1. One of I, II was used to compute Rg/Rh (Cα atoms, Kirkwood Rh), for residues 86-157 alone, and the answer was 1.00. Which one was it?
2. Where is relative contact order in percent (Cα under 8 Å, 6 or more apart) largest, in which of I, II?
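Every number in this text was worked out from the coordinates using simple rules, so none of it is lab data. Just so it is clear, the model here is predicted, and its values are computed rather than measured.
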Structure I
C-alpha cells in the first residue's frame, strides 16, 4: 500500500484529497493545525474508506520547530508501517493574511506557510521519498503570474501588501518544484505544482478580517467544489509513469510564469536553506 502525506488535510482541498486517495487504496497520513480538527477529519476519511487507511498528526506548520517535530514523527511512522517509504508528499497547507504577521522565527506568515513549510518538511522526508522514488506536489496558484520574488525584502516588511505576499509565495511554490526536479529527477523523485483555480474554501476568511475577508467571501461563491482540484492531485499520484510536466490544472499540464527558471530556483533554494537551517543537494548538471 502506497503512503501519502498531506498537509492542510483537515478542511477544504486537503480533506478532499485525503478522502479521494484513501478511497483509491492509498494510506493517508494527514496533517492539521490542531488535534480536534485532526480527529474530525479522521472520522470523515474513515467513513468513506476502508479501516486503517488514514492517520492524522497535529502540527503548526508556521513554526520551524513544529515542522522538525512532525518530520520525526512521520519518519518513525513510515519506518514502522511503510518500510521507510513515502510515495508522495503533498504540501497543501496554506494561508492568506490581511495584514503583516510573522511567525515566532520572524518570517512573514504567507511566505512561511505557503512555501517554507513545504521546503523544510520535504527536506526532512527526503530519505523516505528517495526510497520510494516518490513525488512532491505543491498547491500552487494561477496568481503566481505577473510577479517576481522580492529578493531584497522577501518578507515585504518595508511595504506590505497581502496580495503581493500571497502571489510571491505561490511563485515560490513553482520555483521549489522546479528546483527539486533539477536536483532529484535523476534520482527518481518528481515534483509538481497544482493550480486549483478558484475554489470554495475558507482560506481567505481565516485571520484576514476587514476587506480581505469580505472580498474573499464574495469571490469564492463562484468557485468550484474542493473535490474538483483534488482530482488533479489524485491524477498525479496515480499516473504511471510519473508525468514529466511541472504545473497542472484539471489533470492537464498548464503553462507557468517566465520567472520559473532554474536560476531563480537556485537563488530561492539558497534563501530557503539559510532560513530553515538545511542543505539540499546541488543542482544536477545538464
Structure II
C-alpha cells in the first residue's frame, strides 16, 4: 500500500541542536512522511540554566523559537509549545523555599504566555511530577498547574501537561474552574482512560481500538533529541512510520488518520493543518 498523501503530525517532540541531532532528526521525521510537529520546550537544565527569578526562561523560549524557525526552513510546519517542566520544582526546591519556587515557575509561565500572545507559540506546557513526591510538593505543583490553566483560558489556548500515568481526572475540574474546556488540556504520554485529550505514544497498542471507537486523540514520539539517550523515548520517524503501518495493516482507516493528525490537533490547538 502506498503511503497516502495526508498530513502526519507529531504532537510532542523535541529538536535540540545543542544536545542532540537537531535538524538531522527533523529531516528523519520528514523523510518518513512527517509534515507537522509540535515542538515542545525542554527543561532549563538542558540549557545549563538555573532559574532564580523566572526571567531566565526567556533564554529557553528564545532558543526553542529559533529552532522552530530552522525546522520550518526544511519545509516542515512547526507549532511551538512553551512552558515550565513540572520536574523543575524538584530541582529548584533543593535550593529555594517552596513558595519562592512556585513564584519562579509561575513567572516562567507568564513569560511563555507573552510568546503565545505575540504569535510565537500556540500552547502552554505545565503539569506536575510523574514520580512520587511529598504532599507539599504535590500541592505546590497543582498550584502551578492551575496557574497555567488560568493563563491558557485567558489566552484561549491549549495546555500540554506532563503528569503521573493515569487518567488525571481532577484536572478536568481544575480546568473548569479556570474557564478552560477539558478537551483543550492535552495529556502528554497518555493512557486511554484519561478524560483529557490523550496524546498517545505512536507505538501504544490501544491506538487501533481508540480509533475504531472514534475517540479524539493525537500521536507523539516524545523524542528527546539527546545524544546521551539516542532514540528516547522513541525515534523521530516513529509517528509517520506507525501511522502508515497501521493503515497498511487496515488497523485504522484514512478517516481515522485524518482525525488523529488533522481534525483533533486543529480543534485542540486552534491551528490549521493541511498539506
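1. This figure was derived from II.
2. II
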